[in-house]
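In the part that follows, the structures are each spelled out as C-alpha cells.
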Structure P
Amino acid sequence: MAVVALAPHRFAKEPRRIDAAWYRRSRRFAELPVSRVAYAERGRGPAALFVHGYPLNGFQWRGALERLHAHRRCIAPDLMGMGFTQTPEGQTISPATQATMLAMLLDALHIGAVDLVANDSGGAVAQLFLAKYPRRVRTLLLTSCDVDEKTVEAALRAQIPYLDVAAEIEVVAATFEQYADRARQAGIVIVPAMAFYGGLGDLLATAAMWDWPAADEICIAYGLSSWKPTPGTRATTQVSKQRRDGRRIVFSNRRMEFRTDDAPILDWTFPAPVGKQAVVGEFTMADSVTIPSHLSTPEIRSYMTVAAVKDLSDPDLSPAATDESGRSSQTFLVEVVARLGGAERRATASGRDIYAISAPLVVEATERVVSGRFKKTGVAAAGEAFVARDFLRSLSPEHLSIEIQ
C-alpha cells in the first residue's frame, strides 16, 4: 500500500512567485512500492498533474503552479531516476513504469481523475497513462512533444477533450479530416493548433471579421524581430520539406495548392513601431488550415518578415532566455486584415517570444473547455470553439497587446 510521507495539512507559505527556495521548502515525498517519489503541491480544487521531460524535474512547472494554483490542486512530481525522487537499484525505469508510478502517486494522494499536462519526453509517459487509465484523465495537454495518433483515439474512447499545439499543416488538416465526425459523436471538442501558429491567427481573423459572413481575402502578416528556432522547429521544417517534396503550399481558390516557383518577396507596412518590412509572401502556416475550416474566404495570403525566415536556415541560432520568466528577447506583431468589397477590418496582437505565448493560449483554452465555455463539439479551430474577442481580451495586457479595428 502506498503511503504519503508529509506533515499533516501543513503547507509552505504561499509566495507571490515560486522560486527554488520555495520549492525546496515545499518538497514532499510519497513512499511508493517503486520509489520514494518527490513532488510539489500547490492550490486547491480539481487536481492537475504535471509531467516533466528528461533530464529535468518538477521544478520545470513552477510557472504553471504559480499561475494555476487558484484554479487547480497542482501536483508536480519528479519522475523516477530524476530530480529528488529516490529510486532503488534494479527498479525498471521506462515510460510505462513511469505511468504506473503516477497512478500509484494519485492513489496515495487520494486523487481519482486529473487534468494531465506533459512536456517533451514526459509526453510519452502521459500518453501511456491515458491509454492505460483513461478514466483518470479529465483533459490532456501535451506541449512540445511527439504525439502518437493513438492519443487522439484514446481521448475519443475516454470521451475527454483534446487540445494540441501542432503547427504542421498536414497534421492539423488530418485532424479535421479524420476526427470531426467521431468527436462530434463522442460529444467532445478537439482543438488543434492551439498555439502561436494556427490558434492566434485564427482568433485574430475571427475577431476582425466579427459579423461579416464572408471575406474576399484574409491576410496574415507576421512581424518577427528574429526567429531562433528550437530543435523541434528545425526537425518539423525538415519533415515538412520531405512531405512536400520541396514544393510550397498555399491556400487559394478555397483549397490548398502546391507551387514550385520561388515565394515572392514583398513589402508590408506593419503598425508602429515595426513599420515597413520586407516579407516573404505565401509563407503558409497552420492558420491556412484553421481559418477556412469555419470562416468563408477564397484566399488566405500570409507573409513573414525576411529577417525571421533567414534565421531559420542558420544552424547556429537557438532561443535563449533573457529574464527569469524564461522568455527570449524576440518580439512579434501579428496583423490580420480581412477585406470585403472596398472595406477592410484589422486585428493585431503583439508580444514577446512566439514559443512562450503558446502556453497562455493553450492554458486559457483548456480552462474554458474544462469549465464548459466552448461553443461546439467536434473538431474546432480556436475562433470557432471560443468567443474570439473575449478570448483575446483575457490575454491582454499580461501576455498580449491587442487592437481590433
Structure Q
Amino acid sequence: MKGAKNMSSKFVAKYEDVSGNVIVKVFRKSDTTAKHAHTIRVGLKVEEEGDENMIVVGGGGKTNITNIGAPVIPSVPGALLTASHPDTDHNLNAWIVSSKDHLADDLHILSAYAIGLRIKGMTREQLRQCIFIDKYPGPEKQHPIASIGIPNDYILISGGFKVIEGENDVGNLGTASFPKGTVFWEARSKDHGLESKAGLDVWAIGLKEQLPVGRVKGCIHSEESITIENHPYMEAELPAGYALTGGGAIAHWSGPGSLLWNLTPPTEQVGQGDQYFSGASKDHLFPDPSIITTYALGIKIVDEVPSGDTKGPRTGGPLEDSAKGAERVTLEGPSDGKNIVICKTNGLKDTIMYPKNVGDCGNLNIKCLDPNGRVINGTEVTLKAGESICRYTSERGAYSIVFSCDGNDKTKKAKIEFDR
C-alpha cells in the first residue's frame, strides 16, 4: 500500500484453541520516528514450521503514551487512529494501521499489530478458500457510519475500517470499529473541531463454519467501562478454550466527541486463558467524558472430523471406491445444462473437498439428485468462474452428487476439480 511503512515485524505471542487445531500469532511493528501521521503495514512472519500457512485475520494499533499502567493515558494533546484493516492488496498477509494528530501538533509514534491464523491440516490456499472478506465504501459525511455483513454459513471473526479523506480537508477520526451482532461489522468516524466530510471503508472477515477438520464455533465477548472518563479504557477477555482472531471498540460520545487511539490484541505473551483485546478513546481539545465498549472475537474447533474413512461407499460414477487416481480430481462435460455425475452415494452422506470451477462456461452448479434424478431442494451451490469453496456435502437420502453449467455454447466446457 502506498505510504505504508515497511519495517520488520516482531513476534509477540502465540495462542491455541482447546482442540489444538487453531493457532494464532500476534506480530508487532513500531515506527519510533516521531511524526504527525503514520501508516504501518504489519506483515506475518514465519517463526516455525506451519507458519507459512498463516493468513492475517485481525490486528490493531495504538499511539504512544506518556506512562505505562492501567488505565493508560495517551500523550497530550494526543494522536488518533484513522485506519485498522487487512491488506487485501497482498493476499491477506498483513494488517495496516494509520494514525494522525489533529488541529494540534503531536509528533507521535505508532505501534501496529497483526493477528495471523492457521489451522492444522490445512494449507494456506485451502484456508484462504474458507475465508470470506469484503469491503463496503461508506458515504461521505461529517459523521459517516458504514457496515457490512458475512454469509449465513460463516462465523464473524474480525473486521476493520479506514477513513477516506478529501485532498483539502482536515479529515475524520475513528470512533468505532466493532461487531454489530454476529453477522455485521460496523465502523464510525467523525469530524472534530472543524467541519469536514470524509468517506469510510469498512471490512468484515468471516470463516467458514464447516471446515475439513471440524465445525468452527465463534465467540464475541464485550466489556463496557463503568466510569465516565475523559480517557476511557477497557479490556475484553475471551473465555477459556478460544483463540483470539480480532477485536474492536466503540466510543459512546455525546458531546464534541471521544476518539479512538488504541485498538490492540495482547502486546506481550499472556496465559492461554487470558487472551484479550483492549480499546481506548479520548476527548481531544474539547472535553467530553465518555465510556467505551471493547470486543474480543475468537474461535475454537468443535465436532472434530475423526480420522479414517468418513464418507459413505461410492458404488458408481467416476469416483466409485474401486477407481484409482490422484487425490485431486478433474471432471468435465458439455456446457448444455445437463447433469454430469461426480459420484453416486446411494442415500449416504458424502463429501468432496475444495471444489473449484475451472471451466470456461460461466457459472457452475453443484447439487444432489434423488433416486428419480430430481434436484433436492436446498442442495444447489453455484460457483462463479474460478471460485471455490471448502467442501460440498451431500444430503442423507441423496442418490448422487452432480454438476452442470447453464450455458448453451457447445465450444465451452463445464469443468470442476476437487479433492477425493
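Read-outs: derived from the displayed coordinates by stated rules, not from any lab. Predicted model, so just to flag it, every value in this text is computed and none were measured. Cβ atoms are built from the backbone, for glycine too; each structure is taken alone.
Structures P, Q were shown, and distance in nm of label points 7 Å out along Cα→Cβ at positions 46 and 142 at 5.3 was computed from Q.
Each of P, Q could give helix-only ellipticity at 222 nm (-39500 (n - 2.57) for each DSSP H run of 4 or more, over all residues; to 500), but the derived value -9500 comes from P.
log10 I(q)/I(0) by the Debye sum over Cα atoms at q = 0.14, 0.19 Å⁻¹, for residues 158-301 alone was computed and gave -0.68, -1.09; which structure, P, Q, did it come from? Source structure: Q. Supply the structure label, taken from P, Q, corresponding to FRET efficiency 1/(1 + (r/R0)^6) of positions 78 and 198 (r between Cβ atoms, R0 = 30 Å, to 0.05) with the calculated value 0.40. Clearly, the read-out refers to P. Looking across P, Q, the calculation of P(r) over Cα pairs in 20 Å bins from 0, in percent that yields 26, 47, 23, 4 traces back to Q.
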